[in-house]
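Given below, in the form of structure tokens, are the structures.
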Structure 1
Amino acid sequence: MKLASKTEILFSVKSFAAAMLAVYISMRIGLPRPFWAMMTAYIVSAPFAGPTRSKGFYRAGGTLLGAIAVTFLVPRLANSPELLSLALALWIGGCLYFSLLDRTPRSYLLMLAGYTAGLIAFPAVGEPGAIFDIALARVEEITLGMTCATVIHSLVLPQPFGPVLLARLDHAVQDAQHWIRDALNPAGDTRSASDRRKLAGDITELRVMSTHLPFDTSHLRWTGTAVNALQERLAQFVPVVSGIEDRLTALREMGAAESSERWHTLLHDVTALVDTPKDTALDAPGRELHARIDALAPRASRALGWSGLIELNLAARLHRLVDLCVETRTLRQHIDAGVHGKLPEAVRRLPGVPPSALHQDRGMALLSAFAAVVATLACCAFWIMTGWPSGAAAPMMAAVLCCFFSTQDDPVPFIKGFLVYTVYSIPVSALYLLGILPAVHGFEMLVLVCAPTFLLMGVWIARPSTFGRAMPFLFGLCGTLALIDTHTADVVSFTNGMLSQILGLVAAAVATGVLRTVGAGWTARRLLKAGWSELARLGSGERVTSLAEFSARMVDRVGLLTPRLALAGAQQDLQAADALRDLRIGLNMTILQDVRGQLGRGEAAVKPLMAQLSRHFALRPGLDQDCESRLLGTLDNALRAICAGARDASQLEALAALTGMRRDLFPQAAPFSMEIR
């Protein structure tokens, strides 16, 4: 095992200091369970100040919400344990459901509100009259632990989150630039489709990471709007660059050597624009490239052949690519200026895509909530029927574990891992509870005896490779030490408590295994169908979000598909799916919807096309040959009608969109012809 780094040691020392400070203050002011504050300090702590403060804020809010629910439910249902169990289980499941619809750190608030209600209520069902005092004490203890962790990690050698986020952002920009070089240079080193999809996943991860930014200690927190705007431009790179790559491939496949040669110099200069130094403004070179693209683009007319339409589409996408390069560079320079307190006022008011625009799977959220309800109720039923005095820990742990791993396709291996390392913590817990702590008299001695174990655990928590093993070990240890708070630090109480925890973990594993576990291939198909359903609604005329939000959501789905396609293996229907192509089609459909009102007579040809597209995606993956033939014919008729229409910007946008859709939907079809065959 490698030695601890300075960063890991610093994190461990600060986390231990925060935990001991929380215990000390809890003891001094007479809170009933100081070790709850200690556990909270460790749960909230993160290697960087921003996530620590973010988790602390949301944890405090979730704890307060859960305590309010408990003080309302327990006194009214204390005489009906079955109804109280049902009410608490439904509260836990409901909070989990809504938390899963928010794929940002804010979801922690609702998730915590759910299982905190169980943590407070289940041990207190025998004292319904004191539930307010118990809930208040838990809020105080958890808030104290959160506050100690936040203060220590914010004031003592704080590790700002901003530089890490900025480095990841720059890395994503570099990946996009590398992709542009590959796409525009046929002789370059091309990446695989999985690498393209990975970039989409990185963009979504950055979007979620940036929600910690307002809580950070670095000056980057003042540039949040510019950071979000830059992420949106990165998301738009995905369909634009993949479309350019495909159109250049189409020209080469068609043997349009003369056309390819005409664009060669321009493509080289666009690549040079990407490679300019970071501190160089791109506005003037961008305007020059726009003029050259317009000069090279063919004029729309009835005589325009299929290769000409491909070039027209290529020109439109190159226009957007140049704009994105200029905007990305400008925003990156604004971010640097904002770090030094010079962010332009206009940038502070940039509109952004809310995290709620990302993909939401309500069905899986409901299934996860149902599994949590079943696991909690099963443990409650066993507890009530047996009259087990320590049975409260079982539904507590079942609820916590069902919530912790609800975002995984298959939570069972993670719950089993948590169970294994909880069991591993039992000997150490027994040593502390029954051997060491009874001989401790004074806070200083408590610090000395806890330091070796907790400092070592802190180092392992700081490492991503060992976090999943160290945290359940520490969770089990801190939970056991809480027996001291209730004056039940004896062998019988310890054994009963550990058995009850293990029962809860087993119940969580069984319930999720039976009700919630799905395969990577199943989830991948569900993601694809969600995209197709949205495209079908778009074709039917429904448009409830902006183009930026639609793009962000589709790119998010592409990113979510990447690991699942890798795990699904060589399943034929998934290998044939191309989420990047669906993304390009969707963006072309939105463009067509935006300009159809300015197409004059051409609008009449667009309406049946959108209806056919809606039917096409509604039927996927089951399509018949007749449906495909009708769609191709309708698409060609729309192209002919638009070519014969007025020569204006709307016509060019429509032709580019229709050409892109034809190429993406029917790459093997015969070239388009103005003559009806």
Structure 2
Amino acid sequence: MTKALYIATLASHSGKSLVVLGLMRLLLGKMARVGYFRPVIDDIKSEGLDNHIHTVISHFNLNLKPEDVYAMTQSQVVELFNDGKPGDILDIIIDKYKRLEEAFDFVLVEGSDFASEGSILEFDLNIDIAKNLGIPAILVDNAKGKTLEEFCGNLESAVNSYEQKGIDVLGVVANKVRPENLQLVKNRLLEELEGKTIPFVVPRVNNLSHPTIKEIVDALKGEVLFGEESLNNQTGSFGVGAMRLHNYLTYLRDNCLVITPGDRSDIILGALQANLSENYPTISGILLTGGIVPEEPILQLLKGFEAKVPIISVQQATFEATYAVGNIRSKIYAESKQKIATSIALFNQHIDGELLLQRLDTYVPNGLTPRMFQYNLLQRAKKHKKHIVLPEGEDARILEAAIELKALDIVEITLLGNKEQIEKKAMTLGVDISNLAIINPAEAEHFEAYATTFYELRKHKGVNMDMARDSMHDVSYFGTMMVYQGHADGMVSGAVHTTQHTIRPALQFVKTKPGIGVVSSIFFMCLEDRVSVFGDCAINPNPTAEQLAEIAISSAASAEAFGITAKIAMLSYSSGSSGQGEDVERVRKATEIVKEKAPQLQIEGPIQYDAAVDPLVGKSKLPDSQVAGQASVLIFPDLNTGNNTYKAVQRETGALAIGPVLQGLNKPVNDLSRGCTVDDVFNTVVVTAIQAQGN
């Protein structure tokens, strides 16, 4: 079973609390530790606690602090959105959610309240949150005031929007439907949503829509004269007592709220007496309007009544008070035991919770989003902190990335270069590098030892000690030797040096892993809604079939190591058996070699790019393939194709390309593009640290 479920609504006052309460009761009956999370809550009022959070935590006695249960307020979301930082919103939410995910067996996630009456921002944000948390959803909508066509059309459109983003909708809840229309709505939804999801239809129940006496007191700022212990009485209806008593008594209904001016002692006393009589309905409370309080003899008489009927005095006139009561949007509070019980009973009666749990059991996430991928990278790097050397310490991008990495306590950093020059550059940039280790190779403690080691490793190639010392003055050679000797766990270079200059030392003495014949590279391509692995886009110009096969196997292993399920597409200009020619035959042969060497891998080739990543094209061209339309690892036939494709995708889609990440070396050494950004340096260092953990 997946570890979480997202409850999203399509508009305000949808009644999603009913679904949350029912599911929480069901889940707590199945597992010991169930958490609760609200990504975005309404702005915190003076009383300080979000009502949804307080109700769920207190009623189910969850071991949670309120501040741990939510990520952001509506105002904070709007502020970041207006500042052009929507990504920061998701980062904050993911971080808070992940803490709960680690602590609980299951997390029930409740979406936002649509306090701004169905804002487009909230609808899209709920989709983005569910997508980035990688969890399925249940959608809830309110049928009140909508035609059948409008209501069912809205639900179908919402399901399509969620599914287009790769979010599995386990079910939809059509809430607050007139009881006589239940089957009509269900039949229409079964027709509209056939093959997409399961509809559940819940009837409108008055005592969930009507406010408690406490809600009325709070909304109208009333004064409680009597019956404070009964403020949680649930109103079923309300009516104004303005006619003579014998006429008004005929209008009393179950749990009726009596609204009358404070000087109508006849209505007040008559309603209380009717409440005691078996011949009349029970009343929930009496609201006295106009700021008029009964005279002292009447107050003394009221004190003698044993019936628990709250009597409230408000300043508003009768019409104004009645209008205000009618406009109160009732909520479910922790003290609303009757409403909570009613909600759970409705859930059990009209929503098949066991069926939803069965669907959760079979749910398979649709891969990692870029935000979740980057979050996971940071958490993994922090878990076992490694030491990374950056030979190009005098470059501004390297400096800025190093400072950020150190501040976040992700890795230990050593910069190579002239210390005075590095400090001068830092001063120009206005950054503090006092916490960074800086080594000038020529003055380093291990300089002679490194030169001697290099001489011993390369003397069979004609290297003498003078040549070895000259090599150790080179920051790339010195940094690589630090990694070789275990004085650093990995190296990242290439911001100002060529790829050849960066990886030549590693090929000379770090060497490749046993069984690896070719060093290759991959890029993690962080697209809008998924992360794909592209290889080889940086190292091998024209790989043979055998080398292509090895690149595919190494790339699949790298993908799996970073949490991406490997489905390999061996790319070519034709799909399946349709194409002929030397290039396509090389890809076909490479595919067969992979199947022979690593039969556990899912692989398809030759296959065109569109058939590899587009489900519709993949199904039409290769209908029986397990990879077509779902490929996560894309292997290009040559460097020309791979390098141009990754750059085209990066520039045209705005995708983040992390890499090139080298694979096949005994210890991690990674190359940067000379056009890299600070973020590129940051991400490559993080990936290198994780590779070092694997070693």
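Coordinate-derived values only; no laboratory data. Predicted model only: the values in this text are computed from it and were never measured. Cβ atoms are built from the backbone, for glycine too; each structure is taken alone.
Kirkwood radius over Cα pairs in Å was computed and gave 28.0; which structure, 1, 2, did it come from?
Computing Kirkwood radius over Cα pairs in Å on every structure in 1, 2 gives 28.0 only for 1.
The value 5.1 for distance in nm of label points 7 Å out along Cα→Cβ at positions 99 and 659 was derived from one model only; which of 1, 2 is it?
1
A value of 0.60 was derived for FRET efficiency 1/(1 + (r/R0)^6) of positions 267 and 339 (r between Cβ atoms, R0 = 30 Å, to 0.05); which structure in 1, 2 was it taken from?
Clearly, the read-out refers to 2.
Starting from the value 0.20: which structure in 1, 2 was FRET efficiency 1/(1 + (r/R0)^6) of positions 355 and 539 (r between Cβ atoms, R0 = 41 Å, to 0.05) calculated from?
This value belongs to structure 2.
Identify which of structures 1, 2 gives the largest calculated value of mean count of other Cβ atoms within 10 Å over residues 243-250.
1
Determine which structure produced the value -13500 for helix-only ellipticity at 222 nm (-39500 (n - 2.57) for each DSSP H run of 4 or more, over all residues; to 500), calculated from the coordinates; the candidates are 1, 2.
Attributed to the structure labelled 2.
When relative contact order in percent (Cα under 8 Å, 6 or more apart) is compared over structures 1, 2, which one is greatest?
Across 1, 2, relative contact order in percent (Cα under 8 Å, 6 or more apart) peaks for 1.
Given that Kirkwood radius over Cα pairs in Å, for residues 67-274 alone, derived from a single structure, equals 21.8, which label among 1, 2 identifies that structure?
1
For distance in nm of label points 7 Å out along Cα→Cβ at positions 179 and 395, which of the structures 1, 2 scores highest?
The structure with the largest value is 2.
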